[in-house]
Structure P
Amino acid sequence: MTQEYDSADLSMIFAKVCERLIDAAPHLNELDAQLGDGDLGTTLRAVATALQGELCNMPLPISDFMEKISQIIAGVSGSSFSAIMMAGVNRVAAETNGQNTLLSTQISDLIRLAMESMMGAGGANLGDKTVLDGLNGIADAIDRETDHTKLASAADEALSRIMKDFKSKPCKIGRARLAGDRSIGLDDPGMTALKHMIEAINGSHDSGSDFTGGVDAH
């Protein structure tokens, strides 16, 4: 059984994500300061705050919804992480052109396509200990999960495993690579931000705003 999500469903999901990112900003800044500029939390808080103010007015077509998110990111942040996020979001917008709903069976493929654009924008590869490794693990996990009501929990569990594995490895790209062996034993800030997002979605089941929302499409 396939599940469909419209812009209202996505707005509820993003509301939870935005709330979590705002709360997590100090933690993300602290972690990022050990490996980079120390502003990842501030960047994501700015994006989340701006997006919160627009969620009640998001356009219906999925592609327009995603394009609006990209515009919001561009309007509040010029960081390299923001540019990478925009590349992924824009790819999803292009791939969902003409759709009024997003299918649960599309999500893993859309993540992989977004990753391609993100790699092109940032120059990172899988195995470099970045958010891409987390996204790859999530895409694999939800691709194997046939029960749409378990997509969020499958993603959360997969990301926990990925982060545990990469914690013992050094960062290989960006400012974090300059830390060398000091990055061993530390979580990647981008993957940590992703973990906060997925936890927010997974924990929102009772409110109906996680991956289990939407309309059944047989």
Structure Q
Amino acid sequence: MLIDLHLHEKTCSPDSFLSLEEIVNRARQMGLDGVCITDHDSMGLRAQAEAYSRETGFPIFVGVEYFSLQGDITAWGIDRFPGHRVDAQVFVEQVNAAGGFCVSCHPFRNNNRGLEDNLRRVRGLHGVEVLNGSTDLEANRTALRYCRELGLQPIGASDAHTLAQVGKYATWLPAYVTALEDFVSLLRRSSTRPAIWNGTSYDVVDTF
């Protein structure tokens, strides 16, 4: 399964220009098997996304991009998150207590929203975005080095806010799932690999 794990839809992410319909249509055109909506500090699209997923037969999993005190973390498999900024460790522990899956996204992007060296301090993270579509190559390579050092899952994701960004990077998973619970279970028990859109298809990679 190839899936873009980090996308923003305009209903709940005011900085996005993308509708759910546009995301799904573009993802299908590119050969993706599913998408994740991870809006900024919101899971408000969940009911709409679940309904649209049933209507289209295309897997859409809603998580959240939560802005902790140390930086952004994407998470799935939770029903709620803090209504204010808390320490990254506190949030990660909440995700794990719920049986969820959490990823340090764009940890070294130069926008004061990444965990940066806090990656070595925060315990219980499952993955690191080693390929983020809105982050420069050197920062992504630094994320890959940390990911390997810490033995975490390497994640590829577009972090798309516009149509041209959708699917730039994705994540390969070893099975196809359609339910959120199965998706989280698959993430927790499997080895992921990042993938790069080459203009016609995806290259699943170990380095870049």
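Given structures P, Q, which gives the highest value for relative contact order in percent (Cα under 8 Å, 6 or more apart)?
P
Which of P, Q yields 1, 8, 14, 20, 23, 18, 10, 5, 2, 0, 0 for P(r) over Cα pairs in 5 Å bins from 0, in percent, as computed?
Only structure P yields this read-out.
Identify the structure, out of P, Q, from whose coordinates distance in nm of label points 7 Å out along Cα→Cβ at positions 178 and 194 was calculated to give 2.4.
P
Can you spot which of P, Q the value -20000 was calculated from, given it is helix-only ellipticity at 222 nm (-39500 (n - 2.57) for each DSSP H run of 4 or more, over all residues; to 500)?
It was calculated from structure P.
Bear in mind that the values in this text are calculations on the coordinates, not laboratory data. Predicted model, so just to flag it, every value in this text is computed and none were measured. Cβ atoms are built from the backbone, for glycine too; each structure is taken alone.
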